[in-house]
1. For distance in nm of label points 7 Å out along Cα→Cβ at positions 201 and 225, the calculated result is 2.1, so let me know which of 1, 2 that is.
2. Hey, distance in nm of label points 7 Å out along Cα→Cβ at positions 105 and 233 derived from one of 1, 2 reads 3.0; which structure?
3. Among the shown structures 1, 2, from which was the value 14 of relative contact order in percent (Cα under 8 Å, 6 or more apart) calculated?
4. 21.6 is what came out when mean count of other Cβ atoms within 10 Å over residues 81-88 was calculated for one structure; which of 1, 2 is it?
5. Please state which of the structures 1, 2 yields -25500 when helix-only ellipticity at 222 nm (-39500 (n - 2.57) for each DSSP H run of 4 or more, over all residues; to 500) is computed from it.
6. Can you say which of 1, 2 returns 19.7, 57 when Rg and Dmax of the Cα atoms in Å is computed?
7. Just checking, which of 1, 2 has the largest value of mean count of other Cβ atoms within 10 Å over residues 25-32?
Structure 1
Amino acid sequence: MSKLCLYGTVLNSVDIVERSIRSVFRPDADIVITDGGSRDGTYEKLLEISKDYNLRVYRAPGSSRGLGRQLALVRCPENSYTAYFDLDDEYNVYFHKSIDWGMATGSPRPLLGHGLREYILSRGGWRDINYGEDYEIWARVEFDNSLPLVTAVRIRKMEFRSFAEYELRRYARGLWSSLRRTLRHEVDIIRGYGYTLSEYLQEPAFKRRPYLKPAALLVYGIARLKGVYRYDRRLNNQDLVIYKKLQRIRDPVKELGADESYAAMIIPCDTALRIGLSWAAGRLRSAGLRPYLCERTRGMALVGMRSPSAIDVINESVYLKLVRCKPLEEVGEGRLGPS
């Protein structure tokens with residue numbers, strides 16, 4: 001069996017980093033972390049606890065999320081089985097059960113987010129982008145199976161009025177730094193999601209504030225100059241990854257004996273409409289999930305759930321909370337329009 005390596009990247013998370021690492025720790029695994037230049041003592045905290053959790057810690061000031069994960073991945077042992085984790089999250093037993101299930105398949109690419117180090121690197125690894133990096137890589141790097149499970153809860157809640165305010169409070173050193181990070185967010189969302197201009201202009205911010213669209217043209221031009229990653233003519237990378245997950249979906253209760261409250265998958269309604277609502281609902285049902293139409297704190301979603309009790313579990317793991325859900329068959333697929 002391959003050596004197990006769990007890896008991730010972190011920035012300014014001194015108050016929560018040990019809680020996240022404790023939740024993924026297992027004696028049979030190396031844990032490799034890239035610190036992106038934290039100024040709050042996170043790097044020193046990682047060094048302090050490194051022996052307790054079998055950590056290998058590296059520092060790369062200014063690295064993006066994608067580059068930080070790439071630098072951690074290449075430092076995993078050769079021929080190791082790898083899975084990445086987000087250090088803003090606390091992981092549950094299904095994170096570990098999914099790893100064991102994936103390793104038992106013998107595949108170099110059993111699940112999204114998992115795979116042999118050499119296979120992922122042979123497909124180009126992680127790009128140097130700060131947002132949308134996960135959709136970009138899994139649109140490009142193949143995986144064999146998808147287990148619709150809630151495997152983590154958010155430790156740090158995003159309770160600010162805007163993304164710019166969140167960036168200023170957590171990462172930035174001042175207003176100018178916050179504006180630079182916000183610009184990079186917008187540029188990298190375009191690059192990582194593989195948006196066309198028309199898709200980018202459909203983002204909720206521009207629907208609510210159409211006067212921002214001239215600025216959006218400038219941002220999109222910058223993204224085009226830096227290079228936009230897109231791997232399907234019809235679907236952007238987020239849509240493509242969700243489509244691939246539905247193609248390869250497996251019943252998590254049958255495969256892992258999962259608690260029904262943790263068996264769930266969320267699909268933005270716009271994505272469900274683009275890939276085919278009836279097809280998406282059918283794929284959810286094939287994995288034992290009943291499709292629901294759910295209102296969220298912003299927008300709508302098609303949500304596959306084994307049990308309505310999953311709503312509370314989901315809401316601990318996402319920024320956009322589910323506030324009202326009805327079974328899709330009661331709503332009627334023909335009445336569902338764009339969110």
Structure 2
Amino acid sequence: MRNVFRAAPRVAGLLVFAAALLAFPSLAPNPYILSAGIVVLNYAVLATSWNFVGGFTGYISLGHGALAGLGGYATGLLVTKAGLESFVALFVAAVLVGALAVPIGMAALRVRGASFVIVSIAIVLILLLVFQSWASLTGGSRGLVVPRPFPGLSRPEHHRAFWFLFAALLAAALLGWWLIDRSRFGLGLKAIREDEDKAEALGTPTFAYKLIVFVVSAIFTALGGGLYALWFGDLDPVFQFSILTGSSVVLMALLGGVRNLFGPVIGAFVVGTALEYFKVGFGDTQLHLVATGLLLGLVVLFMPDGVLPAIGALIRRFRPDTTASIREVSAEELRLESTGGRR
């Protein structure tokens with residue numbers, strides 16, 4: 001019964017969150033607000049996808065923005081060059097990126113710490129150069145135009161349809177993370193995060209575990225990037241393979257709390273909303289990045305473990321302590337308690 005009462009607030013919060021997601025398209029005052037919401041929801045998908053690697057293994061990858069770019073370009077090229085139907089191309093592109101993630105992961109996951117971060121940045125730069133230079137296939141600096149999958153819909157209806165598609169993808173990513181978190185596989189990944197050498201000494205196949213979760217993360221990231229390509233319809237290699245995108249995703253996950261299921265989602269909603277707000281407030285200048293950096297700096301200073309862990313610690317601080325304390329008891333008191341107070 002106690003576990004039921006403990007789980008009730010979480011279930012209630014999940015229901016409120018789901019209801020808010022479903023109601024937002026109807027509550028959005030105009031198409032621009034709805035499109036900004038889709039951008040934030042896409043950030044939530046990417047941050048949750050990144051959290052498969054960062055949250056479970058502790059490996060900080062700044063290259064996940066490149067995986068999203070690969071998913072977007074693969075989807076666009078399969079539609080424009082191969083003639084596949086939009087959503088068939090989306091899933092084929094995710095499988096292709098997942099297959100490509102195997103050799104990438106085999107090379108990148110052999111190093112740790114700062115070396116892994118540097119390798120992930122190098123992957124982004126290499127892909128940026130390739131997709132910018134290969135203009136005959138990718139369009140180069142001119143970009144790649146992806147046909148809309150729903151040509152008969154108006155702009156607001158188009159945004160509404162993709163809002164629900166992004167929400168469904170976010171739900172699938174959260175479900176996948178939750179299932180891994182409660183599995184033996186997830187336990188092995190957490191052992192890697194805490195002490196990889198000790199986990200390997202105890203028999204955990206650490207490299208295989210890291211590679212599997214990296215591929216799973218790449219597939220979800222590619223789905224997010226591909227769905228963005230179908231929604232936005234215009235791909236630019238400078239934006240798709242930007243270090244800033246990968247860095248923003250990492251900061252969103254760290255802000256919310258990487259060891260929590262909804263931590264990256266909360267971080268994405270906070271940072272993504274702030275980014276969109278600052279873009280409107282500061283126009284085409286780079287001040288929106290400065291303002292976002294200051295916001296993140298304040299949060300990291302006062303909530304270094306993330307928003308959700310900080311809130312949990314605050315609740316525990318004010319919760320009354322119902323646990324029994326250990327006290328010294330004399331032999332006489334024990335005898336009285338055992339006899340019901342009779343001498």
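Every read-out reported here was derived from the displayed coordinates using simple, explicitly stated rules and does not represent laboratory data. For clarity, every value in this text was computed on a predicted model and none was experimentally measured. Cβ atoms are built from the backbone, for glycine too; each structure is taken alone.
1. Structure 1 accounts for this read-out.
2. Source structure: 1.
3. Computed on structure 1.
4. Value 21.6 for mean count of other Cβ atoms within 10 Å over residues 81-88 corresponds to 1 out of 1, 2.
5. It must be structure 2, since only it matches.
6. The structure behind it is 1.
7. 1
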